[in-house]
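Please treat every number below as a calculation from the coordinates, not as lab data. The model shown is predicted, which means the values in this text are computed figures rather than measured ones. Cβ atoms are built from the backbone, for glycine too; each structure is taken alone.
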Structure P
Amino acid sequence: MRLVMFAMPGPMALTVLQGLLRLSVEIVGLFYTAPPGTPTLSTLPTADARAKTMVLAPPTVTAVADQAGIPRYAVRRNAVLALSEQLRQQRVDLAVVACWPWRIPSALLTVPRIGWLNLHPSPLPELRGPEPLFWALRQGWTRTAMTLHLMDELLDHGPIVLQHWFDLPIGERLSTIEALAGSWAVQMLPIALQNLADPAWQPRPQLGDGSFFPSPRPQDFIVTADWTVQRAYAFVRAVAEWGQPFTFIATNGQTVTIVDAVAYHLYQHLVAPIIEQGEYLLLQLRDGYLVGIAEP
C-alpha cells in the first residue's frame, strides 16, 4: 500500500510516522502546511547530512522522514489542483492525517484510491475540532479515545474505522499525552489498514450529533474554585508547556495567576482561599488544594 502522510510536526505525528515505518507500507510523501507567501506546493530540501549524524539529538518528524528517504512537501490551503496532481502522480492508495489544521476539500477526498484516514484523539463524535486533548483535560476527563476514521466533507465527521479508549495520565505534559495518543494509533493502524484493504469491509457511521470545540481562547485557561483539585492539577500540568498563564478564581472572587502546578492535596482545606508561600500559591478547590507556581 502506498501512503502519504499529512501532519503538523509534533509528538503525535512523530510517533505515528515512526510506527508507519515499521509496517509493510510505502510512504511516498510527507506534507506540511506552508506559511503564507510561499509557493502553493513545494518540495522541501533534506536536512544537512551532518545533522543526520547527531544521534544524540532528539528525533523530529523532519529528521525521521529524511533518514527514511521520504520526500517532504510544503502545501498551502489553496493548493487543491497542484496537490491533486501530485497525489495522482504518486499513485497514492491512502492519505494518513495526523494533526492537520485544515479541512480537506471534497475535490481531494477521492484522489487516493482508498481515501483519507484521520487519526483523531477523541471518542468521535465527541470533541470534534482542533485540540481534543486540551478539551478532554479541561472538562476533567480521566479517559479519552483514539479514533481512526475516514474523512468526508465535514470536519471530523466521516465513518469510524477503529476506536480505542485509553487513560489520560495525571500530571503529564500535553506533549507526552500526544505521544501516548500517537502510540495507540500506531497499535491500531495494522488492523485499520487490513480492514481498509478488504473491499468487503465497511466502516461504521458516527452516531449522534456529538460536540465541537474551537481552538482554545484566553478565557479557556480560567480555573475556578468549584473544580475538583485533580481536574485542575491534570489540566494545568498538561497545558502549562504552552506558556499561557492560568487565572484562578477563588470562592470569594479573588483572582491570581499561575503558570504551572507542582502538586495537589486531596481532602485538605486551607484557612484561606489563597495562600502565598514564596513562589508558590496554595489554591483551595472543591475537594482539596492545588500547589501552583505564581506568575513571575
Structure Q
Amino acid sequence: MPDTILAVRGVCKTYGSGHHALDDVTLDIHKGEIFALLGPNGAGKSTLINTICGVVTPTAGTITVGGHDAIRDYKPARMMIGLVPQELSVDMFETVLATVKFSRRLFGRSADDAYIEQLLRDLSLWDKRNAKIMELSGGMKRRVLIAKALSHEPDILFLDEPTAGVDVSLRRDMWKLIGSLRERGVTIILTTHYIEEAEEMADRVGVINKGQLLLVDEKSALMKKLGKRELDLALVEPLSAVPDGLDRWHLSLENDGKTLRYVFDATEEHTGIPSLLRELSARDIAFKDLETSKSSLEDIFVDLVGERA
C-alpha cells in the first residue's frame, strides 16, 4: 500500500448564497504521485485545492496533511504545501529575487541562496532576478508564482490550471520541472483543462463535477475500464445512410459516407466485430481498409461528465 500524504474526508463547502461548491469529497493522495483533477469550469476544482491549502474554510469534513490536521494544526500542515494559484498575487514593485526570498522567509525557512539560484535557473528566471515583477511578461510572472510556491521546499505542490494561457516554452519548462520534482519525491496535484497533459503526466486521475468527486482511479485502469474502441471501415463505395437491419451494432457514417464507424467495448468477450464483418460481406458492402483506435482520456471525461450532468 502506498503511503498517504494527504487525506480528505467528507469535505463540504457551502457558501452563504446556498451554493454547494463541494459535496462530501473524500480522497487519498499518495506520497510521490502526480494526481490530475479534471472537471469543467465551476466544477469545484479550485475550491477543493484552496480548501486543502487553507485559503477556504470547509463547512464540514477533515483534511490531514502529513499527519497534521490542516484546520486545527494549520502551520505544520501548510509548511508542507506549495500552491501555484491561477491568479497573480505578488507585489508588482518588488524584484523577482526579493519576492522569492521573502516567500521562503515567510515559511520560517533559513536563507539558502544556492537553492534559490538553482530554482530561478530551472524556471529561466535567473537573468530576470533583479527585474521588478511589473516589468515581466505574463509567462514570466507565472514562472515567479511557481518559484514562490517552491521557495520553502514543500512536500506537496498544487498547480491550479498551471499552463492555461501560457506560452509553449513555459509549458515545456514546467513539465520538465515537474518531472525533476517528482524524482525528488515531491507529490504533485494539478488541475488542468489540457487533458492531454494529464494523460501524459498523471499516475491517477480524479473527475469532479458540481462539487462531487465522480471517480478516482489509476489512469491506465481508468482507460482500460471505461475506454471504448472505434472500428473505422473505409468503404469502397460511399453510403447515404446506414442500411436497415444493422441496428444492433449502432453504426454511424463519417467522412461524407465514406467511413462506417462501429464503437465497441474492448473489454467485452464478444465485441461483435466478426458478425458485423460477415453481415457486411453478405450485403456486398465492401471496404478497402479498416483501423481501430482507443478512446482518449478526454473522451472518457466527456462521457463521465455528460452522464452525470
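What to note about this one:
- Identity of the structure behind 0.80 (criterion: FRET efficiency 1/(1 + (r/R0)^6) of positions 182 and 222 (r between Cβ atoms, R0 = 25 Å, to 0.05), calculated), options P, Q: Q
- In terms of Kirkwood radius over Cα pairs in Å, the structure with the greatest value among P, Q is Q.
- helix-only ellipticity at 222 nm (-39500 (n - 2.57) for each DSSP H run of 4 or more, over all residues; to 500) derived as -9500 - corresponding label from P, Q: Q
- Comparing distance in nm of label points 7 Å out along Cα→Cβ at positions 14 and 62 across structures P, Q, the highest figure is found for Q.
- Between structures P, Q, the calculation of relative contact order in percent (Cα under 8 Å, 6 or more apart) yields its largest number for Q.
- Origin of the derived value 1.7 (distance in nm of label points 7 Å out along Cα→Cβ at positions 6 and 46; candidates P, Q): Q
- Once mean count of other Cβ atoms within 10 Å over residues 22-29 is computed for every structure in P, Q, the highest value turns out to be that of Q.
- Structures P, Q, by mean count of other Cβ atoms within 10 Å over residues 30-37: label with the highest value: Q
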